[in-house]
Structure P
Amino acid sequence: MNFELTMHGLSIGALELRWYSVMILSGLLAGIVLAQREAKRLGENPEHVVNIAVLGAVAGLIGARTYHVIDKWNEVYVHDPVTVFFIWKGGIGIFGAVAGSALALAAYVWWVNRGTRAGKPGAKPMNVLRWFDIGAPAFLLGQGIGRWGNFFNQELFGPPTDLPWGIPIDAANRPFQYLSDTHFHPLFLYESLLSLLGVAVILYLARRLAHRLRVGDLLLMYFIWYPAERFVLEFLRTDNWRIGDVPMAQIVSTLLVVASVLALVWWRRPRAADIHGALDDYTSARESRSAARRRRRRGEAAPEPPSVA
């Protein structure tokens, strides 16, 4: 039986295990563990996590591949359409994965709540925004780990660099105009580190500001953090999907960040009842101070507080 260990995977006879798939699966498993911990912390049933993860993985994979294929259709897939299904060779778009996974989570919550309304025994209603809060840092963790699959597939690299952490790329994957000793920016590494940092920041804020956060805030933090990092890293990408001279990812990132910031502000706008209550408190306090000044001018003592029986 032949045994071969390569940059791309492990081959044992006819069986091939690709490191790209291993890293994607590792990210999924790590996300499941984190989501279960967050579900327990927020008082939700962690048993839902695996169901959501399985559905989200399938829908996210379809969405991610669709995004990538649309991006590379004229360049790659129009000449050999059957390779659209060769996902083990790499090629996914994170924004497509986000959309697919979000739809899967929303569909699962709808299905569970439908059973609850029908009187299904033991069914507890689920709050879709609460579960998006649970899933947001878990999804970002999966991204941070899964990005290492791009390293083994030698994809998601930037322009040439002389920095000590630059990486070499095989001739089959690097642009033809560069020599074999050329090193490139490891964009997968930058995105992985920034995503893992984002997980730490979101989890810290989720605990430090737990008394001030509203349901859905962690989701909005994700849609601010990741699109912001992606917007910056797009300046280093050389093969990105563009509309005119603007990378598509930067357009999507800008829309997501602006929409998320506006949502955070809108959710915290003063409500009419809060404004009226504040005005009533202000008026009452002002009247009390005026009455106290009048009593002092007349030399009267302050009224005795009511006794408690």
Structure Q
Amino acid sequence: MSQFKIRHITRYLYEDVVRDSANQIMLYPILDDYQDVKHHSIQITDRPIINTHIDYYGNKVGTFTNAHPHRELTIDSQLLVITQSRPVPTDVEPQEKQWKDLEMLRHRLEFIDFLKHERFNAFDEIEKVIEEERCKNCTPLVAAQDFCKYVYDNFTYKKGITTVETTVDEIWKIKSGVCQDFAHMLLVMLRQINIPARYVSGYICPKKSGMRGEGATHAWVEAYIPSYGWLGLDPTNNCVVNDAHVKLAVGKNFSDCSPVRGTYRGTSNHTLEVGVSVEYEDGRTSQQENELVYNPPVTSVYKNSFRKHQEMQMQQ
């Protein structure tokens, strides 16, 4: 069991006054047997009413509109969550039976979206690599972990060279990116071998340094393993997800899980600043609280001609 206090600040700064900022937020932790939310508050500039609903994938989604003229929009989410260790998957059933069980899922509505093959220019090239790397006699669990390791070993973790609009073709070409790029590559590979796979948005709260993604929103993949269910795999760190990961939302890909997105009325360009701080039970923090509040890191600058808060919060 682990306890984390997480603060996630999103700040839009506009060059001139804007108004009627309508936004969607996916900052609510998923409630299940492994996450218990003790406290959660969200403070927004001018205190608009937040309406919430549950989306198609079971995520809690908030929507709000700030109609007042403003030159800054800040969304401050503060969370106290307790996570539990997840059981280790067993792999005792014959591999032939497990693959047959997966084949039967292809026509079940709840799995169709997580098995769709995206067509892109490099599809045939990636398919060839998958066939070369795939262990033909392995169980789905072993195959999923093998491809998680393949992404970790063959892609370079590098910030600042991809955006939320970077395509699979571009990721495959440069073999580099951040956690959301690693997750998208693993999704392609798992779905190609008929393992249902979904994108997960959240936070990583490692108890020791050295894991990638701390101090930002994080992303990983959940693969459906017969007789176990959804297993979290983090290709950015080549590990099975456990109590160091806090889950916010799931979907087909990043666009289904964007932490913040929206539109506003005005012609002003805007800059986005994002900061995430994790406080552990021993009092250690991933980032000093005062630095986060008053000087969050600038993660991107968006010259906005379409007056949209295109989701610029790269999941690192």
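Every number here is computed from the coordinates shown, using simple stated rules; none is lab data. Quick caveat, the model's predicted, so the values are computed rather than measured. Cβ atoms are built from the backbone, for glycine too; each structure is taken alone.
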- If P(r) over Cα pairs in 10 Å bins from 0, in percent is computed to be 6, 26, 34, 23, 9, 2, 0, which of P, Q is the source? Q
- Can you spot which of P, Q the value -6000 was calculated from, given it is helix-only ellipticity at 222 nm (-39500 (n - 2.57) for each DSSP H run of 4 or more, over all residues; to 500)? Q
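Thinking of P, Q, which structure, once relative contact order in percent (Cα under 8 Å, 6 or more apart) is computed, gives back 25?
Q
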- Identity of the structure behind 2.1 (criterion: distance in nm of label points 7 Å out along Cα→Cβ at positions 12 and 148, calculated), options P, Q: P
- Given a computed value of 12.5 for mean count of other Cβ atoms within 10 Å over residues 132-139, which structure among P, Q does it belong to? Q
- Message: When mean projected area of the Cα convex hull in nm², for residues 204-243 alone is compared over structures P, Q, which one is greatest?
- Response: P
